[in-house]
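See the structures that follow.
Each value in this text was obtained by applying a stated rule to the coordinates, not by laboratory testing. Since we're looking at a predicted model, the values are computed, not measured. Cβ atoms are built from the backbone, for glycine too; each structure is taken alone.
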Structure I
Amino acid sequence: MSNSVPPRTYWPTIEWQMCEPQAVGFQADPLVRMQAYIDEHLPGLHALLIVRRGKLVFERYYQGFHQKSLHSISSATKSVVGALIGVALAQGKIESLDQHMLDFFPEIGAQEQDPRKQAITLRHLLSLQTGFSEEYPHEFWREILRSALQRPMAEPPGQRFFYDNLSVDILAGVIERVTGMSPAAFADQTLFQTLGIWRDKDTRFAWKQEGAGPHTWHGDALWDEKDGYPWKINGQGNSTGSFGAHFTAREMAKLGFLYLNGGKWDGEQIIPEGYVAESTREQSSGGPPVNARYGYLWWIEQVRGLHAFFASGYGGKYIYVVPALDLIVVTVASVEQAQKDKEQHNRIRALIPDFIVPALSGEG
């Protein structure tokens, strides 16, 4: 656990404890100004949560959304896949991040002659520095995992970052190979049970229910009609890796809290502390589409001089963590509005340096 994060006296497995922002060091005026800014400039915002010192101190829903609304987190799903790789490491199902990608797929490895591809490790996949060609295979969706693995190489691994959805689909395939379960099932039976995510029985098959919304569902891929997990599957029945998971905003905050606390939850080390540390520090210089540095499936930046890391999904879906301030910010927002307003995601992310962190001036 980071030295700046104190020991916890409670864990939000069942519910978040709540308090007024002023009780944990926030000044009221910047938050009032933030709300006025949201009202005027962010019509696509669906939810904003702020957690400080383990307490939920700000929780607002917009456009009819509420605590039980499920949200597509889009590409922030990548960070969840990263967490599941960490769980598999903790359980000994993965021996090391230096294991080679093709070791998990011997049917592909036996045919591969390119030494550059043979050199790809889990570290390269997690940091999106595989060396694969950026050109997507023709009709890759027909057999995503095989198409992803059989892509040509452009350069040796470890040399350059590029934002590669298919690399995360490969990691989802690794999880399936080492656990014998889909990533959604493995998450539900291990990580999510511990954190209290998807506890509501209505979460299963939620997209079939009426009257519990509004929710936002990702428009691509298929629903899991067998087990009902709110995590989309591809045409081969596998959980999508690069997008497709759905959570409430409060559940998103739990994922941030797990990483803020070095992978520990209520006395149990769920994800190895060293893996969390590596995941949330710079592994490459990163780049588009977020234009920040990159760890292991988490983005890295400085916010007003402080180290921060965050999961990012299209249009302004963030799980944003500032360890030195013991701070988590969660946002979810409209895809449709983001398609009309290309700056929505930047304005939502800017709430943190422009309003939230300044409201803690004098704290640290």
Structure II
Amino acid sequence: MLPRYEQVKRELLALIAQGGHTPDRPFITQREVCERYGVSTTTAIRALNDLVADGVLVRQQGRGTFVAERVRERAPEPVRRRAVALVIHGQGPVKEGIITGVESRCDELGFELVLYDSKGSLELQERALRRAVASGVTGIALYPVEGSSQVLRDLALPVVLIDRYQPDVPTDAVLADQFAVGYELTSYLIGLGHQRMATLWGEVDCTSVRDRLSGHQQALRAHGLQARPDLTALSTHQFLAPEARKARLSALLSQPEPPTVLLCSDGFIVTTAARELADLGYEVPGDIELAGMDDAGPASVLPLTVAAASLPVHDLGRIAVDLLATTSAAPRNVVLPITLHTRDTTYLRVVTR
């Protein structure tokens, strides 16, 4: 992976090549470099000093830094190199597993890896996609944030979406079988005798969540159970204020026919719900059970859950690079099986569709 100062230097070169600055106007300052690219002062100074040493920029005493005369005309377009950009957000095992998979496959194929953290922000994701293009990579792997990306529609580079897709943009995608997560987990819980289960979500505006909800609802119908809107509402729980989360749990469990199990969208919500249930005086397990739609979280969720799905995150990363390394006339969707774990056994079965 290129050092951060070298990435910034290449992006500044691309900016000059695109005509963003002319010799008669001051170039962006050290502070602006820090703010625009999210880097330290040391990194900004190193990138600017290198451009001065290369003759791309000149410093004029008392006036500032300028693009050298005629440099815009001779500045080359970004050189497409054997490099992959990964734009990703989140924390915990899912993010770490995807990064590890992408990194290991890039190393095997001789690709550089340029990493961008979108921090769960659509605005930062859009900026990262533009920066990736300007850096000269040959392809982009994207773990999308919530919402619809406009930049994604306009990209001319090969793009592979990881674990989520944007229905209105035809791109390659490598996905875990999220429908199976909802269907198989729900079916397993019904087999244990649970007939009333509530869903607790984090992000809601993404295809992985909607596919899980579809699987959950289909499993209820397949077993002759009716989906209750108050228990299956697609609304965030994790991003509510703490007191609002507790109030919601209290209202759910105070109903005449309360849920007997809470389906949590990931391990972070499992641990949050367990703590809040304890504050409300409920025992887990005992008064209520928890289940995880994936096992990503700050710690192992199995001690807290009756069952949890596990996603093939390492393979998602590796296959994303394989798709970028090959070409296809039509978009390709690769769907990978998930694994269901239970409290009594660490491995139940692999599910495919």
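Some values worked out for this structure:
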{"quantity": "Structure responsible for 0.45, with FRET efficiency 1/(1 + (r/R0)^6) of positions 45 and 293 (r between Cβ atoms, R0 = 25 Å, to 0.05) calculated and labels I, II on offer", "calculated": "I"}
{"quantity": "Which of I, II yields 20.8 [Kirkwood radius over Cα pairs in Å, calculated]", "calculated": "I"}
{"quantity": "Structure with the greatest value (metric relative contact order in percent (Cα under 8 Å, 6 or more apart), set I, II)", "calculated": "I"}
{"quantity": "Among I, II, which structure scores highest (criterion: FRET efficiency 1/(1 + (r/R0)^6) of positions 21 and 317 (r between Cβ atoms, R0 = 41 Å, to 0.05))", "calculated": "I"}
{"quantity": "For -7500 (helix-only ellipticity at 222 nm (-39500 (n - 2.57) for each DSSP H run of 4 or more, over all residues; to 500), calculated) the corresponding structure among I, II", "calculated": "I"}
